[in-house]
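Every read-out reported here was derived from the displayed coordinates using simple, explicitly stated rules and does not represent laboratory data. All figures in this text were calculated on a predicted structure; none of them were measured in a lab. Cβ atoms are built from the backbone, for glycine too; each structure is taken alone.
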Structure I
Amino acid sequence: MNEALLLAAGLIGGALNTLAGGGSFVVFPALLAVGVPPVLANATNTYAALPGYMSGALGFRDDIRRHAGRLLPYTLISLVFGYVGAEVLLHVSNEAFSRIVPWLMLFALALFVFGGRINRFIAARAGTARHARLAGAALLLALLALLSVYGGFFNAGLGILLLAYLALAGMTDIHAMNGLKLWISSVVAVIAVLRFAASGSIDWYHGSIALVGVTIGGYAAARLAHRVPTGLIRVLVIVYTIGLTIWFFRVAYFAG
């Protein structure tokens with residue numbers, strides 16, 4: 001039963017990671033349910049999510065190619081600060097960070113809903129001033145660094161935050177955004193998993209079962225994503241994020 005639960009959670013989580021983000025909120029509780037301790041489950045969840053991110057990004061490879069110029073800076077930042085986040089996890093309790101998570105979810109929802117408007121507002125007032133454009137670019141890269149730290153520390157919800165970030169960065173094509181989201185998530189997860197493995201913080205057996213489901217679910221969802229209207233995907237992302245935000249606030253501040 002434990003193995004079946006983890007496999008099913010992986011399939012659902014992998015599909016969610018590809019289409020909207022947040023699949024870790026399915027896989028992480030499943031790991032806890034089969035008896036994996038919380039900190040170990042958190043690190044193992046990142047390991048299980050990694051192939052799903054990679055296979056999902058592969059499914060969006062054509063969409064990613066259209067934005068190849070973003071890949072080098074995004075990759076370098078994700079590597080460096082993803083490692084920082086993983087290092088922090090090994091020294092800070094999940095309990096303390098769990099009270100911050102709902103606020104991050106609320107912030108992500110606001111960025112995803114209003115990111116395009118904010119970007120147009122800034123662009124309309126930046127004019128041709130080079131220093132304004134450079135300042136805006138620097139702030140965006142700094143934000144990506146913060147999100148990478150978050151992803152290395154607590155992988156759950158990273159996809160939703162990255163979708164919000166890409167909307168703020170001026171992107172509107174949901175398929176390209178999903179592709180880049182998965183690319184960045186892959187890079188962050190790779191460096192985090194290497195750090196967790198070095199410290200012995202991964203449950204390889206249970207994590208590998210979930211990993212199989214995540215990989216299959218992520219790739220299948222990527223191949224089917226183009227058949228779903230862009231507007232519908234966006235609405236689903238918003239509705240799903242609202243649900244996650246409410247759930248995290250309830251758990252962090254109102255449970256018990």
Structure II
Amino acid sequence: MSNQACFSNPGPELWNALGWHPSSEQLEQMIALQALLRQWNARVNLTRLVEGGDYWIMQVFDSLWPLQSELQNAQQPRRCIDIGSGGGFPGLALAIALPGASVTLVDSVGRKTAALNAMAATLGLTSRVTVRSERAELTGQDQCCRGLFDLAMARAVSTAPVVAEYLVPLLKPDGEALLFRGHWSPNDAKDLAKALKLLQANLIKMERRELPDNRGVRHQLRLRATLPCPATFPRPVGIPAKNPLGS
């Protein structure tokens with residue numbers, strides 16, 4: 001069997017590469033999520049990565065590989081938030097893989113959040129998944145969210161300084177922000193360092209990973225606050241993207 005065939009379905013090769021194996025119920029939920037994405041894509045443009053390796057590598061695997069430590073303690077209670085959830089990745093994949101986690105999904109597009117709510121309900125995740133239809137800047141200033149999360153993450157949202165400004169204000173004192181990145185360069189690292197100085201946070205981990213089936217290189221960046229995030233961050237809607245911190 002070719003490598004491509006191995007990773008175009010949820011077989012043992014995929015889970016061995018990930019270093020984590022789902023239960024039968026979790027596997028059924030992952031397969032059901034794929035079917036739901038097909039259905040919802042007919043009404044809302046959620047994602048083009050729905051079939052074969054596009055789904056199992058580029059969506060499921062890419063969402064879970066940075067969570068190795070969390071996957072080893074999957075039942076541990078933790079509050080997680082996914083900014084810019086889109087079609088539900090990494091948030092819904094995380095909710096399936098971490099039964100102890102409560103997960104908040106945030107997206108500014110109402111049609112997408114309606115789909116996320118419906119998919120979470122069909123997957124039986126309503127008790128642990130909350131969906132917010134709003135801009136990330138508003139979430140970060142809402143006292144229902146600010147400073148309350150063990151893990152805040154964003155995948156394919158914006159540049160690292162912008163994402164850091166969205167995520168760091170959401171963290172508990174010992175919480176971590178997880179940035180999913182593709183390309184990563186020394187210049188990217190310098191830009192992020194400038195932003196983190198203003199946000200009172202540090203980069204505590206950077207890990208590089210090649211996806212299976214030659215699907216490209218990914219990086220995970222873990223951030224942790226050193227002091228409470230200044231109340232001015234995140235700045236008002238639109239400002240972080242127009243004027244990234246440290247630029």
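Quick notes on this structure:
- Given -27000 for helix-only ellipticity at 222 nm (-39500 (n - 2.57) for each DSSP H run of 4 or more, over all residues; to 500), calculated: source structure among I, II: I
- With distance in nm of label points 7 Å out along Cα→Cβ at positions 75 and 235 derived as 3.8, matching label from I, II: I
- Value 35, 34, 23, calculated as Cα extents along the principal axes in Å, for residues 19-138 alone, assigned to which of I, II: II
- Entry that produces 1.00 once FRET efficiency 1/(1 + (r/R0)^6) of positions 203 and 227 (r between Cβ atoms, R0 = 41 Å, to 0.05) is calculated, selected from I, II: II
- Top of I, II by distance in nm of label points 7 Å out along Cα→Cβ at positions 27 and 187, largest first: II
- Entry that produces 16 once relative contact order in percent (Cα under 8 Å, 6 or more apart) is calculated, selected from I, II: II
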